[in-house]
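Take a look at the structures listed below.
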Structure P
Amino acid sequence: MLLEGLHIPLTTPFRADGRLNPRKLAANVERYSRTPAAGLIALGPSGEPTLLTDEETREVLRTAAQAAAPEKVLIAGIARDGATAVLELAEYAAEQDYDAVLVGAPSILAVDSGDDPQTTSQLRELLTYFQALADRSALPIIVLSAPGRAICSEAVVELAAHSRIIALLDAQRRPPQSDAFEQLVRLTVASRQEVTVTHVFGAVTGRMKKAAGHAHGALVSASSLTGTATAVVDAPGQPALRTRKNTVGFQVLAGDTAAMRYGLIAGAIGVAPAFAACAPQACYEVFAAWKDGDPALAEEKQERLIDAAAAAELLGPGGLKFGCDLNGYFGGGTRLPHLPASGRERAELEELMKGLRN
């Protein structure tokens, strides 16, 4: 699965009484599907995944998949510590036509920073965990390294060698121009995989293939139309979906909003900042400028969103959801222990986001 481009980590809407709001989630996904984003991440770290019941988790995955445009890559965050629970959710995500699953380190094995190595015992357990998942998962795996659940570079290099572990979403908050990201890309460059892409080298999702198959299979026999079996018909046309094969390396996504541009320069194939849920167009413009070979414009586009992104992300889900509200998406309330942004925090964020409406 090709992961080039912007991937939007969805927030999870709740009603005022704390219940899940699938109708608003569907509305958000439909609107995000009209942006230039390459994909959507349901129940990533900013989607409050650990606060949902198993039934709610399945409802979120189902709702997002049904509302998403077929050409958007769908990634399912399946945040569970136990391997059995992760595999069950991966199977469910496959049934809903997701393209990959996002899996983080179990809480008992993670370290605070990717620069802090796991102990020998932790490293062995972590590698065994991910490799066992990859061997049995119904979908390819994207490894998540995030604050509080970091994965050291030694583990990433080992995991990149597995054919079913296709990418890393690195959401670590590092100092500007840190060389840690570049080292990750360099250390995993030997891992190669073949992906199916469109004739213009875009991602081909499972839902695109299914839609093309249905269109190609919906042919009516000549005998049913003419009442005779001797009618001559032309050969069926070519399927609407034209694909080709392409070889890519182990794919790395930059998940820290403040370091998107540095990640792209270091070799990331795409970005997945939490702030993209609030301002998808502004985040996409950073990627687009870099893709167009205009580093000065990419820097300018990133600088204009850094303060707003920092303010929203510092507040956690409450800040991100208010940022979504400001741009016409439904943010809604949070679920305890997360709290909504205060009046002062809302006023500050609204001021910072004035130039980022879209």
Structure Q
Amino acid sequence: MRLKEVVLEIAKTVGVFALVRDSAWRRRRLLILCYHGVSMDDEHEWSPTLYVTQAKLRERLKSLRDGGYTILPLSEATRRLYDGTLPPRSVALTFDDGAIDFERRALPVLREFNAPATLYLTTFYCVSRQPVFDTVLSYVLWKGRTSSTDVSSLCGSPEPLGVATEAQRKKTRNAIYDYAAREQMSAEQKNELVARLAGMVGVDYEQILDRGTLQIMTPDMVRALPADLVDVQLHTHRHRTPRDHALFVREIRDNAQMIRELRGSANPLEQFCYPSGDYAGEFFDWLRECDVRYATTCVPDLASSDSDPMLVPRFIDTMLQSNTVFEAWTSGFAALLPRKAEYQLDASRVNVSRTRSATVSAM
């Protein structure tokens, strides 16, 4: 057991988790949990940092219920965070991207626990019915890892490209991805490229397509999401964050337009999630220009009224997080511990002259 786990186990056993959980300090803070995907097959084995199993998600919500936590809709939670009216043990649930696995695997668990969640939807692939290129490319390479085939001919690489090891797959993935970019391939052409790759390494690509793996929900699926449980919010149209003002604003407005077409205009679109956690100081005014009030990051911490509304922290839950680590975060104890630099706010990406202070505790 790692030293961190030992420390957490001791703290839990002697009652420190409970003391922090019920403190006035914790009551003034909000834990926002982030999930990316809920595995429909073996995705959690391929990428345990992106996917959890349905059983794991159910286990987490049971832990929240049994621990007496209050799960709030994110829109209410952020408003009450800055108003200073949070109830004890406040938690909000968020899911990124809007893949089919949300509708098929996450939603039944949310219904079971009557747990509201915010879904950050990237909308381009709602209408373009192919899997998301970069993720399905990596997934197919992993699925074909027992193959000894050299796939260099697929992208004209002068060097052999294999799939047997993680290092080979990374090299192959980058070569194919760069090739598609150089050729300025359309979504359809990229999908055909991955299909050819799958054939070369012995992966049943039709099965992946039929299952809906790594595909964003269809428009009808998004329309059918229960409004009392799921609030659909902004995640850019094409899952990208260009540094050009006009292109960035276009991403938000295209995203908003499609969400309104699918969900109506009853709820304001004022919540945003940075795709891949990619934020920069110039985005803040651009987001406000698009009527966004709150933007969440992938920086782990509990949010407080001192958190910049454009840099709201979240804890990413994964298959690699133990139950003890999860409980440490829900109680708030984990936020008091030192963290590595890569898990803190990167001030070099923030124009501090235009924002109020937004530091992540490193205690």
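At-a-glance table
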quantity	calculated
Among P, Q, structure where Rg and Dmax of the Cα atoms in Å as derived comes to 21.0, 62	Q
Comparison of P, Q - label where FRET efficiency 1/(1 + (r/R0)^6) of positions 119 and 327 (r between Cβ atoms, R0 = 41 Å, to 0.05) is highest	Q
Per distance in nm of label points 7 Å out along Cα→Cβ at positions 279 and 319, the highest-valued of structures P, Q	Q
Comparison of P, Q - label where mean count of other Cβ atoms within 10 Å over residues 151-158 is highest	P
If FRET efficiency 1/(1 + (r/R0)^6) of positions 31 and 199 (r between Cβ atoms, R0 = 35 Å, to 0.05) is computed and equals 0.80, the structure in P, Q	P
Origin of the derived value 7.2 (mean projected area of the Cα convex hull in nm², for residues 183-254 alone; candidates P, Q)	Q
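Here, each number is a calculation from the coordinates, and none is a lab measurement. Here the structure is a predicted model, which means the values were calculated and not measured. Cβ atoms are built from the backbone, for glycine too; each structure is taken alone.
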